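In what follows, structures are represented as structure tokens.
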Structure I
Amino acid sequence: MADADILERAEEFLWRNARLVDRLRFEHLFRGGGRELPVAAVRAYQNSDGGFGNALEPDLRGPGSQPEPTSLALQMLDELGATGDPAVPKALDYLASITRPDGGVPFVLPSSRRYPHGPWWRTEDDPPGTLVATANVVGILYKNGIRHSWTEPATEFCWRELERLTGTWPYEARSFIPFLDYVPDRDRAEAVFERVGKLILQVVEFDPDAEGEVHRPLDFAPRPDTIARRLFGDDVIEKHLDALAAAQKDDGGWTFDWQIWTPVTEPEWRGWVTVRALKTLRAYDRL
């Protein structure tokens, strides 16, 4: 299939089905649109406390701020080249305000219970810090040279957790890879990756046709310059790129393999995963 056809079909899908924020992200990333509108769309999900909520993470439907949508917003601002936006220091102040004594940010806060949410968003009353909610954000800060008082204790938390890791799970591994990509202490990052890379391989699904909620090589290495790319041979990456391109549906979008627990999350997530698929294909020169 021609590259232009892949993009045109995806664009049609997005304009028909996706949220405004994902339509505008596509327009900026693939059609030369400005960043002012997509940044404003991301910022619309931010609350007065600096955190993000309001179903930016589609499976957390409540308005209140939560760690995961805050991380997702920072990822979006990073891809838009907008980490200098005033929304960023406010978000970091929010993360600092909910950081646990161990230096980490919890996976999800108990306030999520007040509103509809995916059944996996469960937490104890006093949740501990986690790599999932901490490491990816720290990686974004180092990537963009952003200084904040929260960064150093969060960094130390990530090192401690990584150094005592004896097993991992997919979302955790996907969160700490950006930390290892960008943390300044490269010797330490390389030494840690030498060990945790073996743990990552234990949670990768290598069969591109596997069913159910699985995490494939391109989920861990969505671009060739990430440290996680070393885990996979060229043949593996090429096979999964072929499968990713072939997974575009007749309507032009991509879909996902986790539970749809309320109908609105399907089009919302499909817009997001469609932009993600296009970004991965382009990063590997398939677009």
Structure II
Amino acid sequence: MPRSAIRIRRPTSAPPPRMSPELLAELAHRLTGRDRHILELVWTHRVLTTHQLAAICFSTPGKARHRLLELYRMSALERAQPWTPIGTQPWHWVLGPAGAHVLAGHRGIDLAELGYKRTAALAVCHSRQLGHQIGVNDFFAQLHQHARHRNDNTAVAAWWPQRRCAALWGDLVRPDAYGRWTEPIPNGGSIELDFFLEHDTGSEPLPKVAEKLAGYAALAESTGIPTPVLFSLPSQAREANLRKLLRDSPVPVATAVHPFGDNSPAGPVWLPIGTTDRRVRLIDLHDPERSGAEPA
């Protein structure tokens, strides 16, 4: 089978090429380690934009656009451009059928066990929850970009999506994500901060948002580890109003306003509950007296 045979140009709405052992073998030969990482990312986190994948995996946006287009032409990725009343949205990328076969093969399972369905994968791009999902993923994409620019041992050591969190802690809490952020310290070693993320879009009444802390308190009691909860809010006014409801928080809490502008979520944007003095960096929320939730 010639290499050019899988470089298929097709409109987004067209069906993918028919899978065959030859096509999949050729795709597996073409994929780099970074390509496979991208496939894992879009499958684990449902949908990522060009900007987000560029921040996580590429040195320049141009290189990201070029490679993502190649993966699309090989049906490793699918893409959609959701409608917006002003301007244009970036391409939103999800796992494609050929990419799903590659992931399943790598894990030694079939597509049914992987749980992949093309229509379901693309449906998220037109879901009412898309904005929320993109907001959560953008938080971690910015952390990845910050870590890469540091060029040291700073890293996103863990990034769990909501469904994985729900599988482990869903009887008590359902955070939008769980993360672990690590930074080196001058005398060697590193500091790690485990946290739960609650990405707020303003759609829920604030008392309902505040009620979530009861579940986090119950989790802290059961594990003996009070993992910080980070609330990322869409405006300063909403942040101020939520903080009034969180004054007696039973677990460590910090708030910030998104988007983060010239900063990233790693920067001095967090205001811990119990203080109004100044905003601190993400790593400054670390308490040496405790560690994180220690997920299995």
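One of I, II was used to compute helix-only ellipticity at 222 nm (-39500 (n - 2.57) for each DSSP H run of 4 or more, over all residues; to 500), and the answer was -16500. Which one was it? Computing helix-only ellipticity at 222 nm (-39500 (n - 2.57) for each DSSP H run of 4 or more, over all residues; to 500) on every structure in I, II gives -16500 only for I. Out of I, II, which has the highest value for relative contact order in percent (Cα under 8 Å, 6 or more apart)? Largest one: structure I. Of structures I, II, which gives 22.6 when mean count of other Cβ atoms within 10 Å over residues 97-104 is computed from the coordinates? Matching structure: II. A value of 1, 5, 12, 16, 18, 19, 15, 9, 3, 0, 0 was derived for P(r) over Cα pairs in 5 Å bins from 0, in percent; which structure in I, II was it taken from? It traces back to I. A value of 3.7 was derived for distance in nm of label points 7 Å out along Cα→Cβ at positions 89 and 169; which structure in I, II was it taken from? Of the options listed, only I reproduces it. Just checking, which of I, II has the largest value of FRET efficiency 1/(1 + (r/R0)^6) of positions 161 and 241 (r between Cβ atoms, R0 = 30 Å, to 0.05)? That would be structure II.
Work out which structure the value 13.9, 40 belongs to, where Rg and Dmax of the Cα atoms in Å, for residues 49-184 alone was derived from one of I, II. So the calculation was done on I.
Readers should treat all values here as calculations from the given coordinates under stated rules, not as data from a laboratory. Model, not experiment: these values are computed from the prediction. Cβ atoms are built from the backbone, for glycine too; each structure is taken alone.
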